[in-house]
Structure I
Amino acid sequence: MPRHKIETHAHTAVVSPCGKLKPRELVEMYARSGYSAIITTDHLVATLPLFRGVSSWRKRVHRFFRGYRALCREAAGTRLTVLPGFELSFAAHPGRDFLVYGIDEDTLADMPDLCTLNPWTFRKLSSDAGALVFQAHPFRNDRPADPAVLDGVEVFNGNPRHDSGNERAERFAAEHGLLAISGSDTHQAEDVARGGITLPESPGTIAEFVEWYRESPGEIGLLVPASHRMPMISM
């Protein structure tokens, strides 16, 4: 039975200042690479240029989802499903980034300003919302977070311009019984389709993606380049 490839970590030029790819480019490149779905995980940080002049958290959230909405428009009529997520950084904990899946625009707008919180306070909010929290590239800039605030760890980050310590991340996840995820961390063309996961079915909503991880983690395959040592994965 064919497996469906899902990108779990990608940035748009619409929202993320470091993102170089327009929504149309992302859709075209991932469609050509045979992916069934892409989760947009733009950087949610207090210093986003998109937030300048906007003090209301609700208005900031609406602006933040511009990237997701633009990607959805470009993917309309294609076989590529676009799902919402974000890469959260807390102002008081720079250098640590968290991939969050399962919080949509309306839910996020009803929360307090997440950037002003800490990982422990956010843990309660994310759990109440039924979301999943993975630490992105935990060995790139800092040490891993307390496992108690995590559901999982990005054990493979495909960004070729950084040493993300992927093998250490894999060991950390195994030692602490955390879920594992792989993502391309796409910012520009060379990053596309360097990571992700596979599923027996393509999730139609982010809630379905979260359900796979909660209910059937053994059905999830991780995508990494063949040159990377990770015995549970092939690409």
Structure II
Amino acid sequence: MKVLSFNFQGKRPSQQDRIWISDTKDLFVICDGVGGTGDGAAASQMVVDYFQFHIQSNASTDFPSQFPGFMRQLLEILRDQSEVRYKSFSTTIALAYFAQPSIYFYHLGDSRIFHMQKSTGHYWISKDHSVVQDLYEIGALKTEEEMRQHPLRNRITKALSSEQVLSDEEFEFSKRTDIKAGDLIFICTDGVLENYDNQSILDLFMSSGKSPEEAFTGIEETSKTKSKDNSSCVLIMFDEE
């Protein structure tokens, strides 16, 4: 397995994105703090700190079944800090966990996960928890371009938040068992998606003729020079046979 990543501040006054990768490279987490009246940078940092200092030191092969409990603890931490600091704490989260032969995906908000299988042409993309995604699902918006141009394009409907109540059903993984050599996992915050829609990401990695590293370098350079928002991503490449 090979892993590439970047984390750019863009033209924002602060960096609210955070990336964490476990030492054993079986757990990958990206968070995009929600600003507004709250402290998005602190929220995303609290989440990655929890994974780094609690999950990693207490990891087990039963991580998927323990996950709802971990998430409830995280929500308690965010709520406790909200009461102490008199401000809200909210962040998106996108996560990939590997337990061969399976891979587990989880997300809240509009940080997005791609699983691309060049050998078969199959792919899976997470659906954002956002106002524009809901409008697209009911047919009020017809294209990704309309979603990207909509005035509510940055309004998310779910997050890890001191202000939001989540049920155990909302802590369920998407599980895939068809991982093959050469597969790619691409996880990114919405700052990367300022410049790319789903199809352009798929085209770059699956049909452009470029190597995954070359495609990643192009996205990295575009995000570094053109993204206004914080932009972060992780590319996970399974070794070719």
Structure III
Amino acid sequence: MRTISIHHVPFEGLGSIETLVGGKNHTYTRLDAWTNPTYPETETFDTLIIMGGPMSVGDTESLSWLPREKSFIKKSIASGKMILGICLGAQLIAEALGARVKKGPMKEIGWFEVTKHPRADESIIGSLIPGKFEAFHWHGETFDIPAGALPIGSSEACNNQGFVLDDRIISLQFHLETTPETAGALIKNCSSDLNDDGDFVQDAAEMVKDPDRFYQINRLMRRIWVEMEKIKP
């Protein structure tokens, strides 16, 4: 499988996905959006991963590179690629599919429970997701579910935690790829977010104290990736 990933800040890598894209019979290319890269022709890759970042989908005036990335995402969707979007990546996909991206009712940062939506079982990943599971979060915005997409679930702080469209576009508002190292990078580089005194913002020590939390979400991320491999375009 030929995979490319788009990143929006230097400190947010693939996390546990990095070992998956480096597997046997895989090729992988990283694109850093802020460098205004040359985006490849869609026939040269199978799977697109769009990672997170602290910016918003509407920051096109302050981020000159963002419109080109949005155009590439739309082109990749139209060409039938397998696409995984995480956090900001999920929001960019939602917008590309015509859904509204907006400020969430509150920031959600840290470990919080997601409740699976009943319709999630109709999707490629539905059977993999428990009825309730803990995920890592770091976001202040959210999105509406695009027309025709299957919702994944909700949390107490955020009603829409992701969606699947046509069993080839998977958008996750939460993080399953986060490792202790990538969580540490977020804490270091986005520490101002933790000054929020909301009910759904954990302190840094709480976020990194239990390694098993990361193991559990990384295991779920691997299971989702295996399913993606099975139906690559």
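Values in this text are rule-based calculations from the coordinates and carry no lab data. None of these values were measured; they are calculated from a predicted model. Cβ atoms are built from the backbone, for glycine too; each structure is taken alone.
Some observations on this one:
- Which of I, II, III leads on distance in nm of label points 7 Å out along Cα→Cβ at positions 132 and 148, largest value: III
- Each of I, II, III could give Rg and Dmax of the Cα atoms in Å, but the derived value 16.3, 51 comes from I.
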